[in-house]
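No lab work stands behind these numbers, since they all come straight from the coordinates. None of the values given here were measured: they were computed from a predicted structure.
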Structure 1
Amino acid sequence: MRRRREQIAQRWADEPLFRTVFTASRDEAVEAGKAVVDALARVADAQQVEDPDAAGFSAVREQLARMGAARSRAGLSNTQVSSELAALWPPAENLLVAESDQASPEELRAWSTTLSVLLGTLRLVAMQTALSETQSLIDRQRLQLLEVATPVIKLWDGIVAVPLIGTLDSARSQVVMETLLNAVVDQHARFAILDITGVPTVDSLVAQHLMKTVAAARLMGAECVVSGIRPAIAQTMVHLGLDLGTVKTRASLADALGHCLHELGTNIVNAAPDGAGRR
């Protein structure tokens, strides 16, 4: 493989996997092919042709991930990318057979089998790397969605609110706490409202997270008011034995805002229907 390194890389540069990924220049595709050949040779030297965790593959994992991601963005499935990787075997086999024209049929079959296993392991490495990259992307997007789904709204000077909608789990509850505490610091808020009107139910772990959020906000110098507690959630909290004696609660977000404004010494009055007076 090392003796035929240049020729193998040249042929691989014309295969769809390399040709469509390295579009800037053919030389770039050839260099990428040489790096893969070198990795395969190191794995073969170590006699680890069936081991996807072989140290020789470490040098090309990032490159394989980039190639797989590029083909996925082009609309190819993992099966199609795997097929493009399988297409690298015939050019390499033909060159190695030509290199070994003095070998016996048994030796040629053994070399061909070894090369097939080696490239099969390379396909496995590429698929593992692609799946790992995909999972990392999913995790990042999930965190971004959690942050987007947990907005902090400034209702008034010194008052921020987090309106929660949908199911709360432990991960989202943790994001709620971090987001709210950051907002308390950034906005110099004296009051923080947690509105759970849109939360259908909570379990014991989530309820404890909410209580910890209230306590953490208090440590940051802000009073936390929980609003919109549904009857079912109230019963759950009572059954769990949670002490709500120190937690300010209000029936609705409007009531919670009114409480916070009152505590700030701000009076809200309604205009008369005709605008002639106030009350």
Structure 2
Amino acid sequence: MTKISILGCGWLGLPLAKALIQKGFSVNGSTTSTEKISVLENAEIRPYLILLDSKSVSVAIETFLQESSTIIIDIPPKLRGINKENFVEKIKVLIPFIEKSSVKNVLFVSSTSVYGEENHIITEESPLNPDTESGKQLVEAEQLLQSNTDFKTTVLRFGGLIGEDRHPVKFLAGRENLDNPHAPINLIHQEDCIGIILKIIENDCWDETFNAVAPSHPSRSDYYTQKAADFNLSLPKFNHENASIGKTILSDKIQTILNYTFTKPNL
């Protein structure tokens, strides 16, 4: 049975692990919370308490990676608040353990924030121009992993994440004077996030970079106004006086190379 290690069994990593198990894989899953160990066990995931910072990682990391052919890195940069961390340094701490392990393939969950906010059509060939600290550190982390010759790395750049229990309209409902009403949305549903990762593993598609957003790009004002109505929430109000700024991210490569069909194309 092929073993996969998922570093970060959170909002995406946990249901992903369950989907992999249904496909016949054995899954090691990490968490930073002792309370979540039983949740992973109940899902038939082999649980590991892994604490990773800019200087060290838990000794359990070696066992966590043992006999795994693939590691999926799904840990977000924590660059805000009191407990902010240096994400690039964390990846630097992790890499030597991957090098020494049985892992041959790395799937790194990144973000479309690596492109910055510009009025352009974005493909995987577009120049990287992050305008946030998170985006800048993700770019550097991507490069560290993809330049390493001890393993093959595929980078998956997700747009805004939504799911049955997670939708940005809940934070925008009732707000006023919102910017960029005509900017296109670049979102992706949790089901498609999981489906795309399964396709990458199934097709053994490594040393690649993919953008991953739904093919539908309505304007922010049209989309969030309609979603607020659908959820019976107060409608958001947008400022139409200033020019809108926003990129349109294309995921054509996922559909052509992976032959993937989105299950939630219209969100």
Taking relative contact order in percent (Cα under 8 Å, 6 or more apart) as the criterion, which structure among 1, 2 has the greatest value? 2
When 1, 2 are compared on percent of Cα pairs over 36 Å apart, the highest value belongs to 1
Tell me which structure, out of 1, 2, gives -19500 once helix-only ellipticity at 222 nm (-39500 (n - 2.57) for each DSSP H run of 4 or more, over all residues; to 500) is calculated. 1
